[in-house]
Each structure stands twice: as C-alpha cells, then as structure tokens.
1. With helix-only ellipticity at 222 nm (-39500 (n - 2.57) for each DSSP H run of 4 or more, over all residues; to 500) derived from the coordinates and found to be -7500, which of 1, 2 does the value describe?
2. Given 2.7 as the derived value for distance in nm of label points 7 Å out along Cα→Cβ at positions 61 and 133, which of the supplied structures 1, 2 does it correspond to?
3. Work out volume of the Cα convex hull per residue in Å³, for residues 85-156 alone for each of structures 1, 2, then name the structure with the largest result.
4. Quick check: -0.31, -0.38, -0.46, -0.63 is what I get for log10 I(q)/I(0) by the Debye sum over Cα atoms at q = 0.09, 0.10, 0.11, 0.13 Å⁻¹, calculated from one of 1, 2. Which structure matches?
5. Here distance in nm of label points 7 Å out along Cα→Cβ at positions 21 and 77 was calculated and came to 1.3; which of the structures 1, 2 was it taken from?
6. As an exercise: percent of Cα pairs over 14 Å apart, for residues 109-148 alone, calculated from one structure in 1, 2, equals 44. Which structure is it?
Structure 1
Amino acid sequence: MHLLTRADRTLFYWLYNKTRNRDCRPILWISHSGDGHLYLCIGFLLWAFEPEHGALFMYTALMAYALELPLYVVLKKVFKRQRPCDLFKPLRTHITPSDKFSLPSGHTAAAFLMATLLASYYPAAALLAYGWAACIGVSRVLLGVHYPSDIVAGATLGITISLLSLHILH
C-alpha cells in the first residue's frame with residue numbers, strides 16, 4: 001500500500017476510533033453547521049446590516065459558491081473515491097452521507113470558502129472562522145464519512161475558489 005494511503009487510513013482510524021461507542025451529538029452539531037444554512041444566514045445578515053462590506057461580501061460569496069459547487073461535483077465524479085464507511089465494513093458511521101463518494105469533502109470546501117471570505121472582509125473574524133471550518137472538516141472524519149486527505153482537498157478547493165472570487169471582484 002502506498003505510504004500516503006496508509007498514513008491517511010491510519011489517521012482516519014485513529015480519529016474515528018475516538019467517537020466509537022460515544023455520544024456524537026456535539027460532533028453532529030458541528031458537522032451540520034456546515035450544511036449550508038448558516039452560510040446563507042451570514043450572507044443575508046451582512047448584506048442587510050453591514051453597510052461597508054456586506055453587499056460585496058454577499059455577491060462574492062454567491063459567485064464563489066456558484067463556482068465551487070459544480071467543480072466539487074465534477075471532482076467527486078472524476079475521483080470516485082469510496083467513502084471509508086463503504087470501503088471498511090462493518091464500520092458504522094454516525095450519519096448517512098449525502099452522496100456516494102468522498103473526495104473532496106464538500107462540507108469542508110464550503111466551510112473554508114466561507115472562512116476565507118470572512119477573513120478577507122473581516123480580518124478580526126479570521127481565527128474564529130478558520131477554527132470553525134477546521135472543526136467542520138475534522139467532524140466529517142470523526143463521523144466516519146471522510147478520510148483526512150478528503151478534508152485537505154476540500155479545504156484547498158474552498159480556499160482556492162474564494163481567493164479566485166475575491167480576485168475577480170476586486
């Protein structure tokens with residue numbers, strides 16, 4: 001087995017085993033905070049109540065997500081990487097994945113996209129935003145639906161698309 005694959009699986013099992021036979025409600029809450037509803041609320045609140053950057057933030061976020069989502073879908077179909085919960089039976093996940101493949105992590109891509117935009121427009125929020133995005137990524141591994149490398153790929157995708165969007169609109 002390739003060294004990176006082995007390291008990825010070893011780290012996956014080490015993290016995932018932290019949640020076996022435990023109450024995962026806090027981890028589920030963190031993961032579900034990355035489902036997309038919160039991003040929309042943040043965008044609308046800033047658009048409505050933050051006159052300096054709110055509207056531009058909202059337009060940049062809409063463009064970024066419009067670029068990220070189709071690319072994420074294409075990458076999933078190109079890589080077709082089986083989720084750990086499908087590959088390693090009888091591994092029991094704590095949630096049902098929203099699709100069949102794991103690379104890249106869409107939750108992580110969206111979280112890092114939002115964190116990068118927030119950090120760009122509101123630098124004081126950078127630490128909180130990136131910390132929250134990292135927690136979303138780790139939660140996906142803890143719940144058994146992603147490998148650590150899926151998280152790295154998702155973070156890279158989200159950051160790249162947000163930086164591209166910022167470049168286009170500035």
Structure 2
Amino acid sequence: MDKATFAGGCFWCTEAVFQDLIGVTSVVSGYTDGKIKNPSYKEVCSGLTGHTEAIEITFDPEKITFDELLEIFWTTHDPTTLNRQGNDAGTQYRSGIYYHNLEQKAKAEISKSEVATKIWDDPIVTEIKEASIFYPAEQYHQNYYKRNSFAGYCSVVISPKVAKVRQKFSHKLKIA
C-alpha cells in the first residue's frame with residue numbers, strides 16, 4: 001500500500017472523486033502544511049494556520065498508479081487559480097501535491113508539466129512539496145458527500161466532479 005496527499009480546494013470535493021476508484025482503500029479528509037498541531041476546521045478556515053484542506057489517499061499501486069491518481073487530480077479541480085476553487089477562497093483552498101518520496105515528487109513534477117498543461121490553458125499554480133504531518137479532519141467531514149449527496153453544495157459543486165470521474169475514468173471505478 002502507498003499514500004498520496006492532494007489538496008484541490010474543499011476536501012469534500014476531492015474526497016468524493018477518489019473514493020470509488022479501484023485500488024483506493026481509503027480517503028481521509030484533513031489538513032496539512034500548516035503551523036499548529038491538531039488544527040480545528042474553524043482554525044483552518046480562518047486562514048491563519050497555514051494549513052490547506054487536503055485528502056490522504058491509501059492505495060494499492062498494483063491496481064491504480066500514482067500517475068493515474070495525478071491525472072484524476074488534474075481533471076477534477078482547477079489548478080490554475082491561486083488559493084481558490086470556485087467560491088471557496090483563501091490559502092486553505094490552494095492546490096497542492098504533497099509527495100511522500102522522491103519518486104512521487106518526480107512524477108508530480110512531470111505530470112504537472114506534461115498532463116496538467118494539456119488539460120488547462122492557463123499556468124498551473126499547484127504547489128509540489130514534501131508531505132508534512134497530516135491531521136484528519138473532524139468526523140463529520142469524513143465521507144461527507146456520500147452522507148449528504150442531496151445537500152445544496154454537494155448537488156451543485158461536488159456532483160459534477162463525481163460525474164466527470166464516472167464518465168472519463170469509468171474503467172477505474174469499483175462501481176460502474
């Protein structure tokens with residue numbers, strides 16, 4: 001098993017697009033790359049802790065590769081907007097790839113220059129940094145979309161991202 005840590009705006013969105021992929025055994029919403037220990041959602045939302053909302057994916061690299069996860073990452077959020085995803089604005093919503101080893105770092109850099117630039121016309125602002133401590137978010141944030149898929153934010157913002165993954169990456173889904 002391996003780990004990948006991505007930030008693509010609201011962690012409810014990024015969690016939802018990776019959960020149903022073959023080879024992904026868990027997706028945890030949380031916070032990374034900040035200055036204080038065990039931050040709360042309220043503290044992170046203040047923008048003062050330096051953390052970003054992120055997800056930590058545990059995956060089987062024999063069933064889904066890090067490169068495939070990166071392609072899905074680039075496809076399902078806008079890596080061209082600094083500190084913003086849609087209406088969510090602030091450093092806590094920045095785009096980031098937090099690598100766990102040098103191989104992931106190299107793959108992330110190559111993917112940023114070769115894959116993301118084919119999907120997006122504007123410059124890619126995604127940061128690529130070494131993974132730091134990952135703090136799981138409060139329990140009510142975990143599995144949020146699956147528990148609240150008919151809520152307004154989920155229907156309007158997350159459902160189109162999930163639909164995109166189901167259409168473009170259907171061959172990688174546990175449930176087709």
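Computed from the coordinates by the stated procedures, all read-outs in this text should not be read as laboratory data. As the structure is a computational prediction, the values presented were derived from the model and not from experiment. Cβ atoms are built from the backbone, for glycine too; each structure is taken alone.
1. Working: 1: -23000; 2: -7500.
The structure behind it is 2.
2. Values: 1: 1.4; 2: 2.7.
Corresponding structure: 2.
3. Working: 1: 72; 2: 141.
Checked 1, 2; max of volume of the Cα convex hull per residue in Å³, for residues 85-156 alone sits with 2.
4. Working: 1: -0.31, -0.38, -0.46, -0.63; 2: -0.27, -0.33, -0.41, -0.58.
This value belongs to structure 1.
5. Numbers: 1: 4.3; 2: 1.3.
Comparing all candidates, it corresponds to 2.
6. 1
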